[in-house]
Structure 1
């Protein structure tokens with residue numbers, strides 16, 4: 001059975017069986033998500049969520065990334081996952097468009113501050129959690145997201161449950177219960193994209209996964225087939241889910257090495273669009289008045305997820321192709337500032353955004369895009385990108401990830417020294433106490 005086989009794999013996995021490619025990408029992904037949480041810690045959604053939960057927090061035992069106060073581990077998992085995802089700058093599993101790290105890493109770091117664990121144990125559990133959530137996503141894609149389920153939240157809670165269950169040492173039966181307890185909490189809707197509620201779903205997936213594993217540890221039972229049962233997660237939220245994608249190749253074909261880290265704080269389908277704009281601007285800067293129209297062509301997912309011409313906030317702009325084109329051509333960059341409320345409402349952005357149209361081009365892969373600019377003179381300029389920066393074909397280097405981390409830390413936590421934390425995250429596999437690593441992320 002699918003559910004039991006997956007639980008069995010998580011319980012029986014040994015660190016020495018995890019290949020170096022998965023280990024290294026896990027270190028990169030941890031560095032990336034802690035960096036995005038530092039950057040997102042000052043966002044209004046993070047501040048408001050922290051203020052809402054503060055009166056209800058239990059023991060001051062766990063770090064809130066980018067903040068001074070400490071909270072109980074369930075709350076820390078929620079807040080750190082929310083902050084890690086709030087700019088849409090966290091990592092992406094390309095086949096499913098799951099952001100794997102935000103639901104899993106915060107749950108593990110929060111528990112590490114309550115019950116000591118080595119860095120290697122945390123890293124191993126992190127790899128396993130990502131494996132679980134991405135394999136579930138593989139079985140459901142593309143229907144699940146197209147139907148309106150926010151796949152990071154819905155699958156992420158299972159990843160967090162499996163990861164924490166592993167460090168708790170759950171046996172096969174209790175790991176199965178953990179997956180069942182996660183299935184009772186799996187939720188998240190695409191309708192929330194462009195609002196603060198989107199990251200609430202991701203925060204809840206981290207908290208819910210941690211809770212699911214703890215409940216299973218303490219004997220709270222779940223169904224025998226929470227995934228593939230007639231009313232199980234895969235059956236209810238998928239259309240003819242491919243159950244073989246969940247279990248085939250377990251332990252040999254790892255999902256973690258397929259993970260990608262983003263160069264821009266927006267939906268992953270926009271990376272190639274921004275690249276095309278920046279490439280064009282580098283060789284031929286164009287005055288906005290000289291442009292009559294702009295057509296962006298790409299995989300149908302680009303239109304489905306990012307054809308949003310009338311955005312009013314920075315959060316909405318994170319999933320708007322029209323906004324991404326405008327700021328990339330006007331500003332020559334696409335960082336956090338370019339996806340802010342202030343930039344969304346700027347006159348020059350509004351004027352250029354109105355000239356942008358998004359079209360399907362089924363022959364173009366998700367990682368690619370085609371930009372066609374028609375000038376007032378009648379001349380047409382075409383710029384194409386086959387694979388975006390940050391994709392498997394053009395991954396960000398370790399040095400680029402560090403630069404991204406520093407920029408995010410400076411944005412979200414002015415005055416924060418990122419260097420000790422960067423060094424500790426790279427060296428986490430050898431850490432005697434993983435909690436000492438995440439405590440370096442406190443600020444204020």
Structure 2
């Protein structure tokens with residue numbers, strides 16, 4: 001019922017949002033006589049803010065059409081490599097007429113960025129993709145808004161998420177390097193562990209950023225909510241059916257508007273001040289600052305519905321049973337064994353001020369990957385960075401990305417020696433080195 005009420009409110013507010021937009025232009029357009037009225041600038045700013053607070057935010061585009069590779073601009077085309085009911089695997093294909101640049105790009109490593117399925121669209125990682133494209137072939141998971149998936153496609157569970165990641169890794173090939181940001185660190189860890197247990201090739205490198213591998217460590221407000229409420233509470237209070245005006249009518253979801261309310265409730269004063277500053281920027285005519293505000297909130301306010309089965313599975317598996325770190329997690333009947341990973345290098349990244357994934361939660365991956373030599377395991381703490389700062393913004397570009405780039409360049413060229421089953425990794429590596437020296 002709540003979802004239907006929200007849709008009714010949204011439909012009622014839509015004309016007012018358009019009216020506010022038109023009124024703002026009426027008091028701001030240079031050819032309008034109202035522009036010269038007293039308080040015109042403040043009226044225009046007020047109507048503009050009203051429009052942005054009442055409008056509906058659609059899924060943004062990546063808008064990545066070119067990138068500099070070795071100092072030369074190359075064209076970028078967004079392509080769909082695989083299309084599944086709940087996700088598309090996107091590839092950012094680079095093109096150039098310069099033979100040296102083409103040769104360089106062909107030799108660069110492939111990277112699969114697994115974006116979060118946790119409320120926001122994958123375009124939240126636009127800055128991540130832009131940086132990676134300078135030195136890598138880039139793929140990214142583009143999760144579908146569950147309200148747009150017809151019921152005929154069935155449910156989507158956490159096990160399905162793991163299977164999707166495995167399929168994408170196999171599609172790109174064994175030379176792939178995987179980067180997981182926030183929520184997907186856990187299912188990506190499981191996907192790679194299961195590949196290793198089955199004797200399949202695993203990614204050359206694994207980079208895990210700000211994710212709840214072990215949510216018991218330094219729990220945040222987000223963790224506490226998931227851990228302190230019962231499973232039945234989530235079933236009864238955050239799960240609703242998609243209304244009839246969407247393709248996924250009848251599907252049970254965790255609605256995006258509820259998730260957005262939770263995001264805002266975490267830092268209400270910050271958002272209130274940001275909107276007031278936006279109003280003042282418009283009054284002063286500071287378009288650069290106003291544009292920065294629009295760009296951020298166009299992304300922040302665009303949310304998607306999550307499949308209920310997937311969301312509830314995540315609550316139980318990650319935040320209540322701690323099944324990964326307890327060694328009890330089974331995916332489609334198969335036990336998840338991170339210790340079976342032996343050939344992938346591991347880098348974990350945490351933000352010093354992360355208020356979503358607390359300190360130590362991501363680094364906990366090192367305690368589980370006992371099959372990876374310590375010489376191939378690395379940790380990086382980003383001073384002064386919050387959750388978003390580890391994958392977007394100045395700290396990502398200046399501090400984090402160079403670490404990720406150099407890590408992939410060092411370990412992404414060739415896989416580590418494969419340890420025979422039951423053979424210690426160090427001995428296997430020594431034997432391989434001796435063999436190469438002959």
Structure 3
């Protein structure tokens with residue numbers, strides 16, 4: 001491995017991002033632990049000391065577990081790059097596959113082998129999170145058999161979707177010319193955007209039912225109330241469905257999914273069991289607020305714009321020999337380097353993106369406040385406040401997060417800030 005500006009920049013980003021993550025996590029641990037014993041005054045009449053302490057303990061365990069997995073992730077990242085893991089995998093796959101089956105088979109095998117190895121490495125942490133942390137706090141309802149079945153289904157679905165998309169992207173990269181309008185990264189971006197739009201249509205009706213059962217909302221009165229709300233808000237959906245979320249977790253949620261005529265409203269059965277009809281209406285009004293303010297569209301445009309910039313950057317990096325050698329990989333001489341470039345970029349990008357994540361989090365929190373305000377105009381704001389309190393308690397979300405940790409990570413405002421902007425719950 002040769003040291004180059006790419007090496008130094010990558011190492012600096014990895015060290016700096018990991019140091020900041022550890023510092024933020026330690027702040028969160030100290031802040032939550034310090035306030036564990038006392039329920040904040042605005043919640044003293046609505047949140048029990050037991051629930052507050054459970055939320056604090058759950059938060060502390062998850063943050064500490066995140067510190068452990070973060071350290072392990074850095075070790076794996078360095079193992080793949082500067083310590084030669086990806087280089088060794090590439091050499092083995094190239095020698096075994098490329099002479100007999102050709103360039104495309106070699107590149108797809110390399111991508112698949114990398115994903116499989118990465119999944120196996122992360123598997124124990126997923127097991128600990130589900131069957132130790134979530135189980136300890138009463139959230140997990142999955143059996144080991146169901147967990148393994150979900151894992152197997154996920155692998156099959158990912159292969160059926162991911163391999164054709166990867167083959168298309170690799171073909172585009174190999175067929176590009178030298179003229180600006182032939183740049184592979186632009187056509188690859190168009191393919192990626194088209195793939196995501198198709199997936200938004202297919203996910204609710206084809207993919208999601210492979211993992212959960214979706215049944216029409218059985219409560220006729222609630223269904224009529226929801227339809228009236230959507231009519232007032234000018235929103236049309238293909239159907240109202242209840243998902244068997246309780247089969248896997250005690251966490252509660254509701255969401256919209258799909259695109260165009262395929263849009264549908266989905267309630268977790270755990271949510272319906274916990275909230276009153278008025279509270280369900282208020283939560284749904286909040287979700288409708290995201291559509292009214294076009295938050296979903298804005299986020300999609302932002303993601304697509306960022307992906308275009310990222311692919312353009314990769315288009316330049318892929319032509320730089322130092323990009324490969326500086327990150328511990330010897331470029332191929334007898335085979336394409338397109339798959340290698342994609343993998344190296346996927347490995348190297350997260351430490352740099354970490355430093356722009358607070359901007360995305362701040363943008364998301366602002367959207368949540370706007371959706372709350374819309375919900376108060378279309379439904380009962382006090383019911384929304386009651387629902388938020390119940391959901392924070394049921395999901396064991398701490399009421400006393402570290403303010404800086406919130407600004408850096410939280411996509412939703414903490415309960416204290418959201419409730420301060422809502423009418424007091426009755």
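FYI, it's all coordinate maths here, none of it is from the lab. In this text the structure is predicted, and so the values were computed from the model without any measurement. Cβ atoms are built from the backbone, for glycine too; each structure is taken alone.
Worth a mention:
- When relative contact order in percent (Cα under 8 Å, 6 or more apart) is computed for each of 1, 2, 3, the largest belongs to: 3
- Read-out Rg/Rh (Cα atoms, Kirkwood Rh), for residues 55-126 alone, computed value 1.19, structure in 1, 2, 3: 3
- Label whose coordinates, when distance in nm of label points 7 Å out along Cα→Cβ at positions 39 and 207 is calculated, return 5.2 (choices 1, 2, 3): 2
- Given -15500 for helix-only ellipticity at 222 nm (-39500 (n - 2.57) for each DSSP H run of 4 or more, over all residues; to 500), calculated: source structure among 1, 2, 3: 1
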